[in-house]
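Presented below are the structures under discussion, each in the form of structure tokens.
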Structure I
Amino acid sequence: MANPWRGDVALIIDGQRYVARLTLGALAELEDALDEPSLLSLVERFESNSFSSRDVLRLLVAGLRAGGMDVTETSLGNATIDGGPMGAAKAAAELLARAFVVPA
């Protein structure tokens, strides 16, 4: 079960349920992958709806790895995510928000 207090976001990928979360290690991996000095620019892109599909893919890969899934950008890029690209973008935005905001 996805625990929002821990920052969990549930995703259905190729018919299987997975839990993603952005741990400190996942956030560091994400900073490296995005070649950014901080995550602020990524947060700003999501807040202004100017994020890219690469942003979504990298966020999900980092979160899924932290959740225990052995996944690469290539394998996730070829997978079927419930909700399609919009579902993936929503999950990525939730991951980012839950990493920095306490759930209501």
Structure II
Amino acid sequence: MSLANQILRRVISQSFARNTSTGPAAVSGQEAGRSKLWKKLSLFVALPAVGLCMVNTYLSHRKAHKHERPEFVPYEYLHIRHKRFPWGDGTKSFFHNPRINPLPDGYEK
């Protein structure tokens, strides 16, 4: 079990153990302490964890997508254009990416 899990379990169990007294004064004091606790947990545990997950995802995405584009083969059933697109030069789709999407006669240089 990781250190963060142990700390989180201890904090949660202590907050539930303090919930034994009843009355308006005890509740207001406990709520103030709990809100500070959860604020600190959010700032010092949750936000760094989200940041680390973002960095890990970005790095693994870059590592996995480093490949050359495949050689263009002009299959007769692909890239059929019966009508020109109404924008640009008429051969590129609206979401055209010159690195990935070939035109009917091959990739752009």
| Which of the displayed structures (I, II) returns the greatest value of Rg/Rh (Cα atoms, Kirkwood Rh) on calculation? | II
| said: Comparing distance in nm of label points 7 Å out along Cα→Cβ at positions 53 and 77 across I, II, which structure shows the greatest value? | reply: II
| query | I, II: which one has distance in nm of label points 7 Å out along Cα→Cβ at positions 13 and 61, as calculated, at 3.9? | reply | II
| relative contact order in percent (Cα under 8 Å, 6 or more apart) from the coordinates reads 16; which among I, II | II
| request: Out of I, II, choose the structure whose coordinates give distance in nm of label points 7 Å out along Cα→Cβ at positions 5 and 69 equal to 4.6 when calculated. | output: II
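Rule-based calculations on the coordinates, nothing more; no lab input. Keep in mind the model is a prediction, meaning the values are calculated, not measured. Cβ atoms are built from the backbone, for glycine too; each structure is taken alone.
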